[in-house]
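Alright, structures below, take your time with them.
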Structure P
Amino acid sequence: MSRGRRPGETRTRDAILAAARERFARDGYDRTTIRGVAADAGVDPALVMHFFPAKEELFTAVIDLPEDVELAIERALHGDPGRLGERLMRMFVDVWEDPVTGPRMIGLLRSAASYDAAAARLRDVFDARILRRFAEVSHDDLRSDLVSSQLVGVAMLRYVLRIEPLASAEREALIAAVAPTLQRYFTGAIE
């Protein structure tokens, strides 16, 4: 393991964030340690603490949604209302299977199950950036919560717990199976 600083502050910080993303996604919040992240990044733990004075700050930096995810949600919510479920499900799979955003989302969901601050962060992300947008489109908080419950359930079983056959289902088959349910939650009868 190399000690001390890497050349260039940005590359070092990026390496630490990449290592932390992997650790949080794989191990969740409780089992991720600063020492483990430092070892994965090839730096001294003190350097990790230089950039992120507490594990919670490192976690927050790792799980923040990139701006392009919010833009993808916006694009999915606009267009033919009759195809909203399909657009949303396609965007969802794109985000969760992306090599950058996927590990962030997996880390967040895995950590939320065992760490109160992660659960609060998940609520913040869903409420501020996703649920409010869903509610604006559906004009109903219950409908937006039902859409979210479906998506979180798929994410937990497919990407976190890796339950078969859902974990290895073909992308298009998954979209075709879930999109009608999302569509019904947005525009169909829910009584």
Structure Q
Amino acid sequence: MTAPELAFHQVDGERWPDLVKLFASRGGPKSCWCMVWRATPQEGKRTDGVSRRRALQSRVGKHVPIGLLGYAHGEPVAWCSIAPRDTYRRLGGPDDDGDAVLVWSLVCMFIRRDLRRQGITAQLIEAAVAHARSRGASVVEAYPVDPDSPSYRFMGFVGAFARAGFRTVGRAGKRRHVMRLDLQ
């Protein structure tokens, strides 16, 4: 089956209802609300879905970049968390970038179940890279796992990022690889 060509849009106040619709759909990330890597220590104490949703919505209200929605035929069907690395808590990548390097991190992807295994991950990665580049990023960093990993699968798989031109620069814990794509 061939994936539909998706249209991508940054999540903002206008698109927030579409994110809610996608996340609340069957199998959607309605418990984490993509806050695992964003939560401040205070927010980390509240792990229920309602609190996490409010925390993410607060960022959108403050115009903090949180990511992209992918649309097929006008319906939100895919999500990619792509934002400046400093909007997340420590992810495990190298910190020796210096002031001149703006690193954006791609930390999570979600694709509606009926559209999985059709190549949408490649579209998400490509859109995330283009989005980061258009906002001045020098580097896009990702934290994928091997296909047999029992956890962190929402961060994507090493092979998908390697095919997109990312190179491995280290590890973050036992499962996550740190991969980078230089945009300069």
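With distance in nm of label points 7 Å out along Cα→Cβ at positions 86 and 110 coming out at 2.8, pick the structure among P, Q it was computed from. Could you put the intermediate results ahead of the total?
Numbers: P: 3.4; Q: 2.8.
Clearly, the read-out refers to Q.
Tell me which structure, out of P, Q, gives 44, 38, 34 once Cα extents along the principal axes in Å is calculated.
Q
Out of P, Q, which structure matches 19 when relative contact order in percent (Cα under 8 Å, 6 or more apart) is calculated? Walk me through the numbers before you get to the answer.
Working: P: 23; Q: 19.
It was calculated from structure Q.
If mean count of other Cβ atoms within 10 Å over residues 30-37 is computed to be 17.1, which of P, Q is the source? Display every interim value, and only then the final one.
On the way: P: 17.1; Q: 20.0.
Going through each structure in turn, the value belongs to P.
Tell me which of P, Q gives 13.7 when you compute Kirkwood radius over Cα pairs in Å, for residues 54-117 alone. Working shown, then result.
Details: P: 13.0; Q: 13.7.
So the calculation was done on Q.
When mean count of other Cβ atoms within 10 Å over residues 14-21 is calculated, the result is 20.2; to which of the structures P, Q does this value belong?
Numbers: P: 20.2; Q: 15.4.
Attributed to the structure labelled P.
Assign the value -7500, calculated as helix-only ellipticity at 222 nm (-39500 (n - 2.57) for each DSSP H run of 4 or more, over all residues; to 500), to the correct structure from P, Q.
Working: P: -21500; Q: -7500.
Answer by label: Q.
Give the label, chosen from P, Q, of the structure having the highest value of distance in nm of label points 7 Å out along Cα→Cβ at positions 158 and 174. Mind dumping the intermediate values first?
Numbers: P: 0.3; Q: 1.6.
The structure with the largest value is Q.
Assuming 2.9 is distance in nm of label points 7 Å out along Cα→Cβ at positions 38 and 150 as calculated from a single structure, say which of P, Q it is.
Numbers: P: 4.7; Q: 2.9.
It was calculated from structure Q.
Every read-out reported here was derived from the displayed coordinates using simple, explicitly stated rules and does not represent laboratory data. Just so it is clear, the structure is predicted and the values come from calculations on it, not from any experiment. Cβ atoms are built from the backbone, for glycine too; each structure is taken alone.
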